[in-house]
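Please go over the structures that come below.
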Structure I
Amino acid sequence: MSSTAGNSIHRGQLAGHNRISNQALTSVARAAAGEALGVPPHAVRAEWSDDDGLLALSLVTPIAVPPLGAVLRDPMRVTALGGSIRERVVAAKTRILHRVTELSGAKLSRVDIRISGATVREGGRVR
């Protein structure tokens, strides 16, 4: 064994490639978006594009909302959920970007979200 190979092993730099498939990255993005917006991952569509060497993530997804009757009875419920739909989506972009980066190691430039509908969710707090 050459000293070069030994040094590489000791530095933690082994030869070879590590790749995350598009399908795996998409699954991570769908899960992160579902978690942030209170919907099941299968309801989220994710597409990737190149943004000057970084990944741009585009999502189309519904968002969880409380029943309108519950909001009429208790308007503070909107605040408890994190604000208006717009406020929640703006906050979700950052959470999704950080979560996808944390789990996959991919470098994202941005997350674009288009809300395609609303899913009424009874009970507890939507994240």
Structure II
Amino acid sequence: MIDKIRNETQYKQVMTLIEGFIQKATDAGGFNALNEKETEELHKLTLLAEYYEDNVMNIMPLTVTITAVVQQRINEMNITQGKLAEMFGMGSAKISQILNGKRQPDVPFLKAIHEKLGIDGNFILDRV
């Protein structure tokens, strides 16, 4: 059992092992199909991969912005910025400026994305 991922080749090998365990579990109907030794090894491998990704590859944390979440919600709802402005009772120019980073979101905008789009208030507060 590997104790540390030292390079990208080892990382790829670990990821292949992880994928093998996941495939075995998927084929058998769940992770309960893995025996105790396999479960323990999968856990250790995922911790090694996570450490390598966080400290060498610098993959996480991904920054998720309010505007990115609003854009995603607009796509999910299949609406335009104009329709969003109408829903919020705001001008479409203001919405465009905020979503394009030319203007900071104000309290009415933040309140609207929480109330009208269902975006979590804690998420919003963490990012303003």
Which one of I, II has distance in nm of label points 7 Å out along Cα→Cβ at positions 48 and 88, as calculated from the coordinates, equal to 4.8? II
Origin of the value 3.1, where distance in nm of label points 7 Å out along Cα→Cβ at positions 72 and 96 was derived from one of I, II: I
Of the structures labelled I, II, one was used to calculate helix-only ellipticity at 222 nm (-39500 (n - 2.57) for each DSSP H run of 4 or more, over all residues; to 500), giving -20500. Name it. II
Comparing I, II on FRET efficiency 1/(1 + (r/R0)^6) of positions 24 and 104 (r between Cβ atoms, R0 = 30 Å, to 0.05), the highest sits with I
Where does the value 16 come from, among I, II, when relative contact order in percent (Cα under 8 Å, 6 or more apart) is the thing being computed? II
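A short reminder: the numbers here are calculations on the coordinates, not readings from a lab. For clarity, every value in this text was computed on a predicted model and none was experimentally measured. Cβ atoms are built from the backbone, for glycine too; each structure is taken alone.
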